[in-house]
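K.L.:
Structures follow.
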Structure I
Amino acid sequence: MELDLTGRCALVCGASQGIGRACAVELAKLGANVTALARREDALRRVVAELPRVHGAQQHDFLVADSGDTEALRAVVRSLTAAHPVHILVNNSGGPPPGPLLGARIEDFLEAYRKHLLANHVLAEAVIPGMREAGYGRIVNIISTSVKEPIAGLGVSNTTRWAVASWAKTLATELAPFGITVNNVLPGSTKTPRIEQIVATRARKSGVDVEAMQREMESEIPMRRFADPSEIAAAVAFLCSPAAGYITGINVPVDGGRTRSL
């Protein structure tokens, strides 16, 4: 199986922590040159310093940008693509705050769409020309299992994730003739600050302590545990590899079997 990414350049968003950081690590292990993108420069410097280097020519760097600032994001990524092509794009951003759909503000939807759908689109448009010229392109979007089954208490997130999934499926069809793949990885409950926020919110509403709520949530997962970010990253890295060249337009749940639908 051909997994080697030596000579390929990857842009990983939300790479300062959690799933994004784990994706940066896994792609670096396969030999890619990784550019980590997030808002916090101090965290990015630490991530880049710790990324694996499996061959002498491998170089890693970072970009500071906020996915909610569309024009600034566009400018930062264009500066990157002007220097060299990006062969791999991992779209990843923290999810909208928990809450029911009823009562959600219009501003909540607009902010979520800006940080996810619009940010993904801006990044894709910036890197696709270089992918076409290089004859190699992989776009992987970190979304959520809510694409298959809406999750209670995540109204704005459920709505936004569906929009991103539809965008990705449409883009996959348009880019397939050029050998560029577009796929979605759908994490289940994963040990990140995001799941800590969700657990705490549910615990508060249910009047139980956080540990009890986490045990309850884990009991709903056939594997009886939350995922480690590296387990999500492994699926992402495979989809970015040469071995996955004929896989496009799919949703891949990585959730310990929690999603009941096919």
Structure II
Amino acid sequence: MIGIKNLENLTDFHTPQRIMKYVLVYCSSGSIRMLVDEKEFSIGAGQVITITSGQVHCITNSKKAKGYVLEFTLDFFCKDDKDIELIFHNGLFCHFAMNEVIAVDKEILAAQLSLIQQELKEQPYQYLISIHSRIELILVTINRAKVKRGDEIWKPDALFLKFLEAVRDNFKHNYTVAWFARTLGTTELKLNELAKLHAGKTAQLVIHGLVTSEAKRLLIYGEYTVKEVACQLGFNDPFYFSNFFKKQTKLSPRQYKERFPI
């Protein structure tokens, strides 16, 4: 549900891992290099990176780094639509591989993460409510840092974010936009309107993009054949999957896998 670790004490963070939690890595001193999916990032003192649930990540190098790694599930944090919109505000935990390193207010981040760690250890009365509020403050602080540096403000719609989560949770079924619309209690027209607004493409193309990202993770980090990856993503025909993947990336699944020999 929720956990926090000290960056300097991690023992299992140096091999690629994938967890279905939202991860926030804050470096208070020193520096680290991190791999998130197929991209590498350098995080220095006073900087933070957010990692979306399901993304593969690991630390590739650490230079006297200290700080925190906060992990929490969507169910823990998102009690209502306002929470859902906050967690994705300005692309913080975005499903479109928009990870970035952000310089933040050191005092606020360090203090709140330390207090979360203390609350989890001591578990005082209503500690989970307190932790939820502290995560809210952390996310607001990061958003303010992004606005201060001149980033354009992106205010997501909770329904669109529920759509992204639903797609992510149902890759193996290869469901249609119509199925997601029925499941979410809306219409295909509404999902397409939101997809155009937030991603500049149709809802079907949003699905294609998320499926392609998942295929990349499975090809790079999973010990799967192309046929097995196709099956996990709801493709009955591996040849059709290969054509789909090549159309999205300009490379065949096999060529893509060979580019990233993990």
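K.L.:
Matching task: 3.3 is the computed value of distance in nm of label points 7 Å out along Cα→Cβ at positions 102 and 142. Pick the structure from I, II.
P.N.:
Computing distance in nm of label points 7 Å out along Cα→Cβ at positions 102 and 142 on every structure in I, II gives 3.3 only for I.
K.L.:
When you work out mean projected area of the Cα convex hull in nm², for residues 38-117 alone for each of the structures I, II, which one comes out largest?
P.N.:
If we compare mean projected area of the Cα convex hull in nm², for residues 38-117 alone over I, II, the biggest value is for I.
K.L.:
Turning to a different aspect of this structure: Which of the displayed structures (I, II) returns the greatest value of relative contact order in percent (Cα under 8 Å, 6 or more apart) on calculation?
P.N.:
I
K.L.:
Another question about this same structure. Where is mean count of other Cβ atoms within 10 Å over residues 126-133 largest, in which of I, II?
P.N.:
I
K.L.:
For structures I, II, which has the highest computed value of distance in nm of label points 7 Å out along Cα→Cβ at positions 198 and 230?
P.N.:
Going through I, II one by one, distance in nm of label points 7 Å out along Cα→Cβ at positions 198 and 230 is largest in II.
Laboratory data are not the source of any read-out in this text; all were calculated from the coordinates shown. Predicted model only: the values in this text are computed from it and were never measured. Cβ atoms are built from the backbone, for glycine too; each structure is taken alone.
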